[in-house]
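Enquirer: Structures follow.
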Structure 1
Amino acid sequence: MSGFFKTIDEVLRGRRTRKEDLAEGKIDVPIRTLVLAGLLLGGAYGIFMGLFATMRATNASYEQLLATILKVPLLFILTLVVTYPSLYVVSALFDSRLRHGATLRLLLMGVTANLALLAGLGPVTGFFTFSTESYPFMIILNVAFFIVSGLVGLGFLRTALNAVFEVKEEPRENPTDLSESSARESLRPRPKKLASLRVFTFWILIYGCVGAQMGWVLRPFIGTPGLPFELFRSERESNFFEAFFKAIGQLFV
């Protein structure tokens, strides 16, 4: 077990995504370790997120707590399952050095970084759970924490993709003797650098949109006060974005 936590710590510190390894398309972390890390870290945050349902003055729900513990890691795993084929194809189209297995490992490492911060924010969520009875506030707080931790995960992936698509500069015989045209050429963006940005942008759009809607499909995570426990909400007429802005409006009513 100590080896498991050591591996996760090395992932978070970037020791499993060294530039020289990524430049060769190598990522040496077992997929099962990353999946297990996602389950444990997501479940840890699920404890604090679902705790609000057990603290309600009326209609307290321990079933909601158990469901949320399972749903938080499931949200990230299912989102990756749905989006991975398109993410890999785009990466391959831009001639990524990462093959199938390495691409999956990199994406799972990004999810691990995301969930590690989310789990770290869990005690803060627990503190506010004991401090307020405002359901709209708890929705906004949890969404904010998901966004912040998601940005950290994206930052992890952005750094790694830069190394994957990095172009080594060719040594110049006389670097001080550059013509005006060659100087202008050196200022142009490298094609591989543009590839890194485009792949990253596509990954953000696809994973972010699917992840947001996946959260809506898997709801409730906190549990609406006054409503009986449901594992999943049956209605599909709305979406995550509409519900989020509605919660912001209710906060100031």
Structure 2
Amino acid sequence: MSTLTARNKASRGSDRRNVIVLEDVSKQYPNGTRALQDVSLAIPDGDFVFLVGASGAGKSTIIRLLTRAEAPTAGRIEVDGEDVGRLTRSHVPHLRRKLGVVFQDFKLLPAKTVYENVAFALQVTGHPDDEVRERTDVALELVGLSKRRDHYPDQLSGGEQQRTAIARALVGKPPIVVADEPTGNLDPVTSWEIIQLLSRINELGTTLVMATHNQEIVNAMRKRVVALEHGSIVRDQAQGGYQHA
């Protein structure tokens, strides 16, 4: 049995179950780059966690491991009760239905409207048309894009594109949303609007994990901060800032 940090143990002592658990996780890429080294982390249901650190610290690697875009070299990863490392390729889509993913570069389909981009996430998993319409309408209303539903991505501002991406991540009602530098391509005002939206989603009960370089947002939000350096966790602080207070 691996040893979690004292703070992780404290998190486990709450009455909330852990929906994300990493135990002694290491990741080495084929070129020899060691991205993570013996990382242990527990995230309870409903938490809002910032992953911070310099480029190459391991933030995006954790996101990729959680979504099974990469497999760990060593250690165990559990997402919403599933051992991610033991999943067969055919079961990865089932895992990803539990995870809403938001990317820095939006990854919208350019030939589809806002509505179609969001609805497509449900259509490919076989949801009935009535349910697709209802869920898509609710998601667009939540992110404030009901009036832009028939616009295409190239007709939207960067903030509107990211709101569309967030609606797409939420439409399947996943218990967990992971966001990899979601404000990286946005100006400061729009970045803050996106963070306020993600915070509201978290308040509605969704667990949120966000990798970011944005020191101002992290310092202002005072959420849990997990700081990485050279592939290891160097700080795990409740109501923390980007740097030590």
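Enquirer: Where does the value 71 come from, among 1, 2, when percent of Cα pairs over 11 Å apart, for residues 145-192 alone is the thing being computed?
Expert: 2
Enquirer: Starting from the value 29, 21, 17: which structure in 1, 2 was semi-axes √(5λ) of the Cα gyration tensor in Å calculated from?
Expert: Corresponding structure: 2.
Enquirer: Next up: Just checking, which of 1, 2 has the largest value of distance in nm of label points 7 Å out along Cα→Cβ at positions 201 and 217?
Expert: With respect to distance in nm of label points 7 Å out along Cα→Cβ at positions 201 and 217, the highest-scoring structure among 1, 2 is 1.
Enquirer: 1, 2: which one has distance in nm of label points 7 Å out along Cα→Cβ at positions 81 and 105, as calculated, at 3.7?
Expert: Computed on structure 2.
Enquirer: Moving to a separate point now. Looking at structures 1, 2, which one was helix-only ellipticity at 222 nm (-39500 (n - 2.57) for each DSSP H run of 4 or more, over all residues; to 500) calculated from, given that it came out as -24000?
Expert: Only one of 1, 2 returns -24000 for helix-only ellipticity at 222 nm (-39500 (n - 2.57) for each DSSP H run of 4 or more, over all residues; to 500), namely 1.
Enquirer: Out of 1, 2, which has the highest value for FRET efficiency 1/(1 + (r/R0)^6) of positions 121 and 209 (r between Cβ atoms, R0 = 25 Å, to 0.05)?
Expert: 2
Enquirer: Given structures 1, 2, which gives the highest value for relative contact order in percent (Cα under 8 Å, 6 or more apart)?
Expert: Going through 1, 2 one by one, relative contact order in percent (Cα under 8 Å, 6 or more apart) peaks for structure 1.
Laboratory data are not the source of any read-out in this text; all were calculated from the coordinates shown. Values in this document were obtained by computation on a predicted structure and should not be read as measured data. Cβ atoms are built from the backbone, for glycine too; each structure is taken alone.
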